[in-house]
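Multiple structures are listed underneath, in structure tokens.
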Structure I
Amino acid sequence: MKLYFSDIIIDSKLVKYGVKQLTRKLFWEDPYLASFSTTIVSINDDVENAGSYLVELAETAFYPEGGGQPWDEGQIGDANVTYVFEKNDKIYHRVDILPTKKEQVECKINWERRFDFMQQHLGQHILSSRFHKLFNARTIGFHLGKDTVTIDLLKDSFTVEEFQRVEEEANHIIHLNLPVFSLYPSDEELDSLPLRKAPKVEDNIRLVEVKNTDYSPCGGTHPSRTGEVGIIKIRKWEKMRGNVRVEFVCGLRAVMDSWGKYQQFNSITNLLSVGDTEAFEAVEKIHADNKRMNKQLNQLKKSLLEYQIKDYYSSADKIKDYSLVVKVFDNVDMKYLQQVASLLNQYPKTIALLAARNDKAQVVFTRSKELKIDINQLFKEVISLIDGKGGGSEVTAQGGGSNISNLEGLMDAAVLKLKHEYIK
């Protein structure tokens, strides 16, 4: 049985076509139905969401979450519908307050949200069909998000030119303004149709056909003609567990995405005082210059650090024939402490106790490799003074704690232990 999505079936139910449903699905009969009047069958407390209620309607135009498409929102009387789901062929609507009426309740769909989802969902059908036709890449995942849509394709890679070809053909189908049908085929009819993918259910199979172009099992809502998708724009792609994930947008989302990119590009050209065609070359030059300057800066930092390390060593306290470096830094990170420690422990008979004050206290203890002092043991004996934890090896140990105010006390305690217990 073939139905145009634009056909409004008021007096007949889909049961007539062999489709079983306990809650009548008006969104299948007419996806453009934005308001309707019906009867509330039941209202129950939502045990999973305190203060909310689950409303069952005799019939509903609210689409329940499923098949990769989010649920509809709107109102049932004075109550706001925040979530819709289907369970055991019944559709339940989560609302924030108890509806004041049960008979002839006026219901309203958030049409802007619904039509956006319709555009994105049909766009996904079109795009998936092109990937399948051109490159035999089957869609194995679909997610319709608030801002973007993604599909996962059973293929390990594509070229930029292949993505461009898919996008061009998908938009050509949109421009043809082909009609979209809802099909409820018999088993014999199902076997004769060139399905892009196999149905996930055995009964009540519903197909969506883009005229003579794509046949796909689907329970979602879609526009009645491909032209209503407006435009499909692939935004980016990435490898994902051996497959390829493609992110795209359709309709108004694509327009807004393009406008946002134009504003950014225009700001860049104005900032660089270059024309559109010169922007990439200018940015490329800045990137190369920045890379070169960062390399020079890192070399200077390394030279400065090496000079500082020599100064730390030369000015270190002497305990017998050991050199003891004790430093507490402000606003340096653990990576910096580790770097200083790795350079200091290259000097002979050297022990370094290093710490930093940040959001929390951080500590690194280290020693020259030829020494027999157990630095990890020393570290564990004092780290509790800053309510900290950590550890390491006999050569180097590190960690952190929350009691910054006692960081100096920790360092003093470590020095005393070294002098009286570890260096003999």
Structure II
Amino acid sequence: MVSTFHGLELGRRGLTAGQASIATTGHNIANANTKGYSRQQVNNVTAQPLDTWTTGNVNPGQLGSGVSVESITRVRDHFLDRQYRDQSGTLGQWQAKQATFDQLETVINEPSDTGLNAAMDRLQGAWQDLANDPASPSAQAVVKERGQAFLEVAESMDVSMGAVLSDIERQTNAAVSDATEYLKQIDALNQSIKRTGTQANDLLDQRDAAVEQLSKLATISVIEDKGMYTISLNGTAVVKGTAGEETATTAEPDVAALLRSSTGGKLKGLADSKILAENQRTAVANIVSDFASANGIKEEDGSKGNLFIQNEDGSLEVNRSGDRLTVPENLETDLEPIKKSYQALVSELGAKSQSATSSIANYEATLQATDNRRQSVTGVSLDEEMANLIKFQHAYSAAARLVSTTDQMLDTIINRMAAR
């Protein structure tokens, strides 16, 4: 037997579903420009039907009882999310390397009139002038001044490269600190989601945003289990998320070590940059040492301590105590391969920097394409939401009309029929 008030219950459920849909649409519209927000949708299902006897069939028929709001969920594509995180980490790695290339190119400053190559050319030119007039005091003085200028440029480059290495270390420490904070944030959100339920859409968005920021810094593995995230670095779980256990992070020193040994992301780029800067610094130092050795001749008296360029306690210095310098034998032959080595070093750095720039452009385009595909799924379209708003408004109005009509029917049955 169908209840007399069945129509009112149908209308009430329709009003509830329409109200939930309108409210969710409004939530989407309000967050259309919120970074990291995922479009939400109301998932309706047919309510449990009622059995009722019908003629012509020994089995009871089923009378619909309206609609039920099953859930309100985010619209996400986990495959695109994983692809975005991987590409974001690769881009972060190359951006860190490119920043180091830019710094090293600024330090080397070639080609220029103030770089090491120009200082070597000027010293070599001073020797040629001295060869043309060996007795000239001014030519003697110019050689010493050019030698001092060469050493000053070399020392300045070495100090600047040391500063680049220090900056890389500071960036690494900051990135490790940021990544650790993101891990703590993800862990805290895991716990909040477990308490609230797996339909805590706004908390889920915050957690995904933190995971994306973390993926830019290091290569991570994300495994979802009943709404909880387990984050692993190099195969080691640093955030454990399961529905039946308390989440926990590993000890911070272990996390820091795992982050520094990451196989991707900004931290990998910084680790590669450190090796690159150290190798560049060593290579330049070797070239400077070889060039100084080729110029470090003895004076006419043959005194062993009176070298033009001396190594004093690990520091190269011009010996200004002597009055007469003689041009080294085979100077041109000795200097030519050293200068070519330096030019090759500069060219190699430029080629690597250009390659990094091209890689960044390619990865940025790929990441943008992936993000566009992802936004087409999870992003909020105001045009679509406005169309939905009109649709849900009509559904709500229709449900309200059903309630009004049913009320009139009941009024007729209860009040008017009784009056007769």
Structure III
Amino acid sequence: MRQNDSWYQSTANPAPAHPTLHGTERADVCVVGGGFTGISAALELAEAGRRVIVLEAERIGWGCSGRNGGQINPGPACDHSVLVSQLGTEDARKVWELTVAGVELLRCRVARHRIECNLKSGILLVANKPRHVDELHAWQASLQALGYDRLTFHDRTSLTGLVAADYHAGVMDEGGGDLHPLNYVLGLGDAAARAGARVFEQSAVLDWQEDAAGVVVRTATGQVRAGHLLLAGNAYVGGLLPWHARRFMPIGSYIGATRPLGALAEQLIPSRAAVCDMKHLLDYYRLSHDNRLLFGGRASSYDARPERIEPAMRKRMATVFPQLAGERFDFLWGGKVAMTLNKAPQFGRLGQRVLFAQGYSGQGVALSGLAGQLMAQAVIGRSEGFDLFARMRHAPVPPGAPLHTAIRALALLWYRLRDIR
């Protein structure tokens, strides 16, 4: 699906086109992927004085970084208990604290580099079913035990002052928020270029090889020889990461943007907070700065065309907001989200010179920027944070596109059945 079908692309800030790689270039670090992860790493490395080259197959922000829901959450997508079971109580707390720092990193970069991306605070987690209310209380208590004090519980009555939809309760997280993701990554790209990083677009990487002198990264029209390679393609990394190391599967996710709703927008979400529900196949939505409702969800095991998923998306939107039963979408787009089985991100190394980070499982707006920073720090020689995440174990994903599609379809069916009960 083309990115220029998205509302984000239609409202993107002006950004320069970068050249295609031709010939041989040298760098201290070559970064593959021009999204949140890759550009964050490039910015961190360039500011530390390293020679950095970024290779992007399309344009900066073309992948999930420029298409996602724009919702900012502290923490990984997995429950904290997953971290504790694998890392122990103390190191699980360190991971949590790093993810909170990742949100602050995002806010600081927006302010420092004056990135115009409509950043605002507040994200609301809402309970679809009565049993979710107890889960909300437990979630809030677990984060408060970690010292996180940005959460406020709202019962069914008070919740209606925040969002005019039929939920049983909700928790407002003032530490989260939302932004225009494409404008954010374009702003990061501009900051990285000003810091000295060199970006090449329309430069898809065909393969890479490590030798005694470093890493050689090859495109159709050139190559980069570098001391280190960072693979930051996430769901779009393809065959650059060996199948036995790629512990995620790409899942399709879609977003529709209504017409500008005017005064109705404030009636739907008086708080103007981003909203996410608690279903396994969740709905998430927020208001844009021009009062459109951006409504996301509709996980898919295959790449669907907009006209195929529009009826289902409109039905889900009308279930949440019956007032919008007759509304259509001015824009409807999608992309791939890298999901791990335990919903924890996957960090790792291939040999001594190649690092990768991926699998944010739908919660990557802040987490991916942190991942890029931690990869950069590992290259520089401060690998504690990266190595902590890299200790997380992930179940292997069998090779083969047909098998992937079948497994994804079965997993999504299982989640739909769990949402029914």
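Every read-out reported here was derived from the displayed coordinates using simple, explicitly stated rules and does not represent laboratory data. For clarity, every value in this text was computed on a predicted model and none was experimentally measured. Cβ atoms are built from the backbone, for glycine too; each structure is taken alone.
A few comments on the model shown:
- Given 11.5 for mean count of other Cβ atoms within 10 Å over residues 282-289, calculated: source structure among I, II, III: I
- P(r) over Cα pairs in 10 Å bins from 0, in percent, for residues 202-257 alone from the coordinates reads 19, 44, 26, 9, 2, 0; which among I, II, III: III
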